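Novice: Got some structures for you, see below.
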Structure 1
Amino acid sequence: MDFIQTLVLAIVEGITEFLPISSTAHMIFVSSFFGNGEDEFVKMFQVSIQFGAILSVVALYWKKFFDFKSYQFYVKLALAVVPALVLGKLFDDKIEAILEKPLPIAIVLVLGGIVLLFIDRLFKNPKINTEPQITNKKAITVGFWQCLAMMPGTSRSAASIIGGMQQGMTRKLAAEFSFFLAVPTMLAVTLYSILIKDWNYQGREQKGYEMITASTENLTNFFIGNVVAFIVAALAIKFFIGFIEKYGFKIWGWYRIVVGLLLIAFFSI
């Protein structure tokens, strides 16, 4: 993976991670275009640069994350992340198999887009507009909604935002809680991919950190990828919050449908 490919993948991750359009799907398609989608380091890289993206959430909402007087906030995040951790571990191998097949991911992209076309109509009268109003039960429910994103192409952001709106949250609060929930969820996934998961790299089983430190090029790519993902994700978050408050989710639904259909056509040839 060269510098340009690293830069493009990191930009794609930063833009798409917190938008309801599936960052995993976009990175898989981009790496397939580059012809390195089967490379184990590239697969690990796509997961590990989420670390940069989640740091952008912490940086933007640092007052929230470091307000240690409000311990209930941390309790809600801990409860909400449990379903994804348990089910993610149970279905890790099946998820890995799906990640190698771009066509079903493109189909899910379209189906998710159709759902987004109607979300604003379904949840018209939100009653919860501040984080303290979110009960532990509602937080756990959003955590289960997030698990829908284990199918690549669904979008973790879309699933958790829809879950929040289904629980009575405003668009803005549902999006922000989705961002908050991304931190423990993606941190766990990133640490698992780097420290625990075995990757078949260069003919032998290696941990993620062994692949990263295997060469100066890999280490540089990892560092640059996270820095770029951090910067781009911060900009994307600030844009997205204002956009959905004003326009809702319909445009993202059409985006998913158009991109999904184009990719279905591309991978069917």
Structure 2
Amino acid sequence: MKRTDRIIALTEALLTRPNELLSLGFFAERFETAKSTISEDLVTIKESLRLIGRGYLETIPGAAGGVRFLPSINQEEAEIFLADLAQKLSENERILPGGFLYTTDILYNPAVVRPLGLIFASIFRKKNPEIVVSIETKGIPLALMTADCLGVPAVIVRHGNKVTEGSSVSINYVSGSSKRIQTMILGRKALGIGKKVLIIDDFIKAGGTAKGIVSLMQEFEAEVVGLGILMEDTSWDVPRLVDNYLALLQFGVSDSTGQSAVKPKKMVNFN
């Protein structure tokens, strides 16, 4: 195999197994070449990834070490993506009766949700989350893509109990917008005790659901290291029940036509 072909094959192996520690011996055996040759190839790949801003290679020294690909997204690319997404979400036909915004097609489109997962992962990776938690239903794709980019499991909180989940922990919480008492449930086997948790959800209005998830995490002695939200509603004129969260988009901001619209928030520096 020529060096160019080998580098392409190495890159493909790394990209399809993100966050997995792979030894030099694994690659040397697979491509029937010396570890020193593989090491030189990885240096080239590492520099290429840095130049395009699509992630980076982390090298772990020692006999039990190796290399792993950590996916991320270039900040400039992330800002362009969010601006385009905000424009698409601002289309007039997306505004439903009652002022609701239709987002289902967006949140179940892998071509849209995967970059969002990369953005959340790039922002929160330094917090070292062990689990990504969301609540059914529209937060599920966002949580799953973020978990995939971080290389950790995703856990979904439910509103109703499932026999197949075994024993569960349930709490009652007050919806910040409707002021109604609701219930959320999570199986005891799903999370474990004392984990570092990243909460991801699609929308926040008053923050009752987010506060409920934080309270539920306390029942598992979990440490909430971050709260990422795709979109916040800025038209809701009441204090939020949670304040330590990061939203990528804002809904309800009137544009020059006086209609409700979506706009991106100022990005945090995550690179």
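Novice: Which one of 1, 2 has distance in nm of label points 7 Å out along Cα→Cβ at positions 19 and 235, as calculated from the coordinates, equal to 3.6?
Specialist: 2
Novice: Please compute Rg/Rh (Cα atoms, Kirkwood Rh), for residues 11-162 alone for structures 1, 2 and give me the label with the greatest value.
Specialist: Biggest value here belongs to 2.
Novice: Here percent of Cα pairs over 29 Å apart has been calculated and equals 41, so which of 1, 2 was it run on?
Specialist: Going label by label, the one that fits is 2.
Novice: If semi-axes √(5λ) of the Cα gyration tensor in Å, for residues 115-178 alone is calculated from each of 1, 2, which structure is the one that comes out at 18, 14, 8?
Specialist: Structure of origin is 1.
Novice: Relative contact order in percent (Cα under 8 Å, 6 or more apart) computed as 14: which structure among 1, 2?
Specialist: Answer for the origin of the read-out: 2.
Novice: Now for a separate question. Where does the value -11500 come from, among 1, 2, when helix-only ellipticity at 222 nm (-39500 (n - 2.57) for each DSSP H run of 4 or more, over all residues; to 500) is the thing being computed?
Specialist: 2
Values in this text are rule-based calculations from the coordinates and carry no lab data. This one's a predicted model, so the numbers in the text were calculated from it and none came from an experiment. Cβ atoms are built from the backbone, for glycine too; each structure is taken alone.
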